[in-house]
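What follows are several structures.
FYI, it's all coordinate maths here, none of it is from the lab. On a predicted model such as this, the values are computed, not experimentally measured, just so you know. Cβ atoms are built from the backbone, for glycine too; each structure is taken alone.
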Structure 1
Amino acid sequence: MRKIKNIFLVTLITYLLIELVCFVFIKTKFKSAHFPQFSFQYNYTAYDFPIAEISDHWGTWHYPGKYVEKKQCFESVYNINSYGARDKERSRSGDTGRIVLLGDSFMEGYGLNVPHRFSDQLEVLTQKEVMNFACGYFTPTQEYLVYKHLATSFDHNTVIIGILPFNDLAEDDTSFHEQDKFVHYQPYFVSNGSGYQLIYREDKLSKSTFNKAGYAALQNTGKERLNRFLKEFSFWYNIYQFIRTSKPSVNKMEKPYSGYYDFTEAQLKKLEFILEQLKKTSGARRVIVLTLPVQNDFLRYNGSGIPPLADKLKTFCMANDIGYEDLLGEFAKKVKNPSELYFNCDGHWNEKANQMAAEIVLHLLRK
């Protein structure tokens with residue numbers, strides 16, 4: 001009996017030491033890992049995402065209402081308006097000088113509260129309404145479709161679209177599959193020999209499980225209850241999950257992956273087609289394209305110079321009467337240490353980067 005007690009005591013002490021080490025790691029090194037909340041709900045009814053696949057046209061969109069996004073280095077409130085955008089309520093008719101903003105989580109302002117986002121900063125600088133139609137996990141295809149089927153019904157004269165080379169080109173392809181447990185409904189343009197046609201991963205929106213009903217069914221299986229318990233009551237499990245899912249992307253030369261340099265010609269041609277469709281749909285309105293850098297892009301930029309994607313997009317935009325600004329090059333001129341532009345627990349832009357981007361883009365809007 002004494003031997004069993006000693007084994008139990010040693011095991012307990014070892015486990016607590018492992019937990020302590022993992023706690024320190026999450027606080028210092030693995031800041032993007034989930035921090036346990038020490039609460040558990042057996043029958044889970046909450047929905048943990050501000051987005052779901054709920055649009056027949058573009059798939060991913062927001063449920064109207066309020067949502068809180070919280071990590072170690074930020075806590076932001078998402079207020080979603082009645083038509084599903086993370087924005088204040090806007091009337092469809094209004095000042096014809098308004099601006100429509102398209103993009104993914106960077107343009108949406110992930111991790112930031114309303115006053116600090118790019119769209120809000122730009123609204124202050126221009127004294128024009130900047131209507132934010134961006135959404136996390138969007139691809140350029142979805143950005144075009146939300147413009148075509150929703151944003152065009154709002155009076156405006158300028159469209160700004162933010163392209164994130166890090167994942168926009170690769171994920172806007174049928175060969176890419178999100179590594180999660182959901183069935184996804186997502187639109188893609190595919191080449192048909194003479195052009196491109198629009199297809200969807202599933203033929204019906206109802207087949208998607210990335211929504212409130214699908215999530216509730218997934219969370220209340222025995223396996224997911226155990227995962228949820230370990231996630232909220234242990235540090236080691238979150239370190240394990242972080243390492244397991246954080247596989248760095250590198251090219252064959254083992255350089256840090258950068259969409260500015262590591263894109264394919266087919267990916268570029270599809271992006272150019274989407275921008276052509278956006279320009280066509282916008283009519284006489286002004287269109288501005290921005291390319292948005294992540295930290296890896298600076299590593300390649302410092303060693304390789306002007307990225308070919310920016311060079312090719314500049315040429316394309318000039319030929320198609322589209323404004324263009326590459327924020328990688330502009331950011332690099334203004335900061336010596338790019339890390340000061342990003343959250344220290346997440347790869348998204350912080351308040352400083354959003355403000356800097358708005359100031360850089362301003363000259364295009366004054367032309």
Structure 2
Amino acid sequence: MRTIIVTGGSGFIGSNFLQRFVLRQADVHFINVDKLTYAGNPMSLSAIENSENYSFEQVDICDSEAVTAVFQRYDPDCILHFAAESHVDRSIHAPRDFFTTNVGGTLNLLECCRAHWQGDSENFFHHVSTDEVYGSLPEDGYFTEATPYDPSSPYSASKASSDHLVRAYHRTYGLAIKLTNCSNNYGPYQFPEKLIPLMILNAVEGLPLPVYGNGKNVRDWLYVTDHCDAIWRIIQQGRVGETYNVGGDCEKTNIDVVRAICDGVATATDQEPSSLRDLIRFVPDRPGHDFRYAIDASKVQKELGWKPTESFESGLKKTVQWYLSNVDWIAKVRSGEYREWLKSNYEERNEG
């Protein structure tokens with residue numbers, strides 16, 4: 001690979017990926033294409049923003065002309081597609097936004113790849129997706145790459161649609177593709193609407209810790225840099241046309257995750273864990289809430305030799321410490337100051 005366009009590179013997983021590999025892979029030019037929505041944060045990339053092999057383009061992936069211009073400017077070998085609306089609760093309240101970005105934006109990228117590469121087999125499109133497309137598991141069993149799709153939320157339905165679209169372009173047009181479906185990511189730089197950062201920050205501030213239903217829903221947790229390492233391995237060595245499930249082999253009920261966060265925050269701040277656990281509040285369940293996700297990642301492990309390096313305990317300890325240590329990042333992201341900073345540094349600059 002010589003040039004990789006990373007869509008959504010200012011988001012949670014994308015920014016972790018770029019921080020991890022821009023400095024490690026000096027011979028690769030990484031182009032971050034990001035619209036900078038509420039969850040896209042250039043502050044997360046301050047460590048690499050001046051690197052010679054990193055460029056940023058503020059572009060909406062739904063804007064065909066703008067994306068085409070980026071392709072023409074950089075002539076990419078690979079598209080690594082992270083960009084997506086990803087919060088399930090938001091998708092329940094505003095589903096149209098999710099299909100516009102997750103399906104329409106993906107379609108636009110695929111069309112640009114098809115037009116620009118014109119069948120060049122050396123180039124490929126790597127689509128990053130979720131295990132939520134598979135639906136809900138009972139108390140046993142695992143999602144494999146052959147599990148039928150059965151999405152429950154507008155978010156997972158939009159990602160399932162984009163997965164099908166990517167595979168269709170491979171079969172119909174011969175576009176080289178790779179596809180990954182991952183379990184729940186956690187770690188630094190995650191926007192604090194998601195479960196783990198929200199619970200950490202609420203616990204620190206002594207606010208209620210809302211848990212859906214009875215808290216028995218199960219998720220497989222994957223530390224974000226482990227996910228990034230898997231993606232890099234698949235980009236380099238994965239087979240074209242193949243899907244790889246990426247999981248942390250770390251199933252936890254939601255209530256156990258929240259209790260572990262309480263204990264971790266208490267240890268880090270010299271409090272009694274029981275005082276933070278008393279903040280837990282069970283709230284009405286989310287509509288269409290899948291019971292259990294669990295990934296069988298044996299394919300990527302056997303074919304490519306990847307496996308996660310972080311346990312949930314080690315990853316959570318790092319995550320708690322990061323949120324406790326980065327109060328300025330958190331304060332700006334949660335305030336109107338961030339939106340004003342973003343406008344003055346990016347939107348007005350680009351307009352000028």
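Looking at distance in nm of label points 7 Å out along Cα→Cβ at positions 275 and 291 over structures 1, 2, structure 2 comes out largest. When Cα extents along the principal axes in Å is computed across structures 1, 2, the figure 84, 47, 45 traces back to 1. Taking distance in nm of label points 7 Å out along Cα→Cβ at positions 11 and 195 as the criterion, the highest value among 1, 2 goes to 1. Each of 1, 2 could give FRET efficiency 1/(1 + (r/R0)^6) of positions 43 and 307 (r between Cβ atoms, R0 = 35 Å, to 0.05), but the derived value 0.10 comes from 1.
Here relative contact order in percent (Cα under 8 Å, 6 or more apart) has been calculated and equals 20, so which of 1, 2 was it run on? Structure of origin is 1.
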